[in-house]
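These are the structures, in structure tokens.
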Structure I
Amino acid sequence: MTPLSAHRASLERYLSEIAFPFDSVAGRIIAERLPISSARDPVRPCLLLWACAANGGDTADALPVAVAFDLFDRFMLLHDELADVRADTIVRWGLGQSLNAGDAFYALAFRSLASDVGDPACRLQVARLVGEAVLEAIEDREGAMEGRCALTGAALQAGAIIGGASPDVAATFARAGRALGMASETNDSESAKRFARASIGALQPCTREADLDVFAEVAFYVARQAA
């Protein structure tokens with residue numbers, strides 16, 4: 001993930017500064033899960049920052065939104081685990097405290113969405129977009145692949161919006177993100193490569209060559225990991 005290493009470092013710094021009472025049981029669960037390596041898909045929030053920069057925006061304004069995507073993903077991952085009473089989290093901490101930790105992740109994500117706001121109107125638009133994507137992911141638990149694709153699409157769209165993209169360009173970034181989400185979820189290597197190429201092709205008309213090269217490297221990295 002060398003092309004996104006700077007964005008990943010920014011994300012890690014912001015996560016390390018999250019204020020939460022880690023002396024509580026729920027806090028200790030969160031503390032274990034805050035390192036970026038414990039996220040289900042640390043690529044997604046980094047791509048949000050990339051999309052912002054690719055559209056000429058200030059990534060400092062996009063960083064709290066990227067962190068919110070990261071925290072929502074951790075919230076959903078924890079609650080997915082809680083469906084199994086044998087899950088390590090429940091065995092170690094109990095169902096009640098594990099649920100508390102999941103709810104705290106959800107609250108922290110919304111707090112991040114409302115933090116360090118540069119453009120209030122833009123942030124409100126993005127917050128609504130994030131909420132819709134999370135709802136789609138939660139509603140689609142049996143077909144979780146589609147839900148996570150929605151989150152990847154929303155991440156790229158949100159980054160583009162904060163970067164100043166037009167509605168049409170932002171929608172193109174959303175389509176590319178959904179295709180990339182499909183590449184990350186399939187177990188077939190050829191399908192993963194096909195979705196990766198589709199995501200790159202979607203962005204080609206509206207993205208500078210240097211930025212597209214970075215995205216292409218990430219897209220094929222995602223495809224290799226999935227297969």
Structure II
Amino acid sequence: MLLGPRHHIEAEQRAEFQLFLRQRGIRSNNVLRALETVPRSLFVPEELQPHAYSDRALPIACGQTISQPFLVAYMTEQLELNDSHKVLEVGMGSGYQTAVLARIARRVYTIDRYRTLVVSAEARLQALRITNVTAMPGDGSQGWPAQAPFDRIIVTAAADQVPKPLCDQLAEGGIMLIPVGAAQGEQRLLKLVKGPNGAIAEKSLMAVRFVPLIAGRAASL
């Protein structure tokens with residue numbers, strides 16, 4: 001089968017992307033392999049596919065964004081994932097971060113307030129034959145109590161403060177990554193580790209910029 005020029009261009013972009021991630025300090029082989037096997041171009045609007053591997057956030061449907069690829073790699077690495085972990089993702093978006101998580105973790109549960117995004121993201125995951133993801137539209141700030149506890153929780157929208165339901169649903173020894181800060185102000189990416197008796201150790205990792213975490217489920221989208 002002859003491969004078209006677009007295929008070769010994307011192959012070159014993905015190779016350069018892997019090199020870029022290593023140069024930026026991503027060391028986890030699990031993370032690098034996962035990113036290599038998930039084509040980011042599948043998760044961005046068609047008109048933006050030439051920019052799929054640019055290190056910047058890109059707009060998607062419902063006024064949301066797909067995070068810059070380095071941030072996806074960095075957050076995934078900070079989760080310290082392995083194939084025994086059950087993960088909760090708050091903010092499915094286009095499904096790119098979901099797919100990366102699913103390549104490593106045992107099971108991923110993911111929520112987005114926009115049904116439109118959930119439906120289209122599930123179709124992309126199906127195209128990649130990713131079968132260890134369960135998704136639903138809903139209020140991510142409330143987590144997924146029926147499936148708790150979670151070994152890992154990742155939030156891809158900025159909260160004013162860490163939602164208590166998410167802390168409650170984090171397993172002992174579990175890790176949560178969440179951006180915290182005002183929508184138009186300073187935001188910090190926090191890494192929370194839950195110790196014995198529910199004690200939470202918090203570490204600030206870096207300044208970030210995310211869309212806001214909005215309580216409730218979108219009414220019409």
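With distance in nm of label points 7 Å out along Cα→Cβ at positions 133 and 173 coming out at 1.0, pick the structure among I, II it was computed from.
Working: I: 1.0; II: 2.8.
Matching structure: I.
Taking distance in nm of label points 7 Å out along Cα→Cβ at positions 101 and 157 as the quantity of interest, name the structure among I, II where it is greatest.
Working: I: 3.2; II: 1.4.
Sorting by distance in nm of label points 7 Å out along Cα→Cβ at positions 101 and 157 in descending order puts I first.
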* Structure fact -> Re distance in nm of label points 7 Å out along Cα→Cβ at positions 85 and 125: value 1.6 computed from one entry in I, II; matching entry is structure II
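Of structures I, II, which gives 3.5 when distance in nm of label points 7 Å out along Cα→Cβ at positions 29 and 181 is computed from the coordinates?
Going through each structure in turn, the value belongs to II.
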* Asked: Out of I, II, which structure matches 2.5 when distance in nm of label points 7 Å out along Cα→Cβ at positions 165 and 189 is calculated?
  -> II
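Figure out for me which of the structures I, II the number -9000 belongs to, where helix-only ellipticity at 222 nm (-39500 (n - 2.57) for each DSSP H run of 4 or more, over all residues; to 500) was derived from the coordinates. Write out the running numbers ahead of the final one.
Working: I: -25000; II: -9000.
This value belongs to structure II.
Given structures I, II, which gives the highest value for relative contact order in percent (Cα under 8 Å, 6 or more apart)?
Details: I: 19; II: 15.
The maximum falls on structure I.
All of the numbers you see were taken from the coordinates with simple rules; none came from a lab. Here the structure is a predicted model, which is why all the values come from computation and not from measurement. Cβ atoms are built from the backbone, for glycine too; each structure is taken alone.
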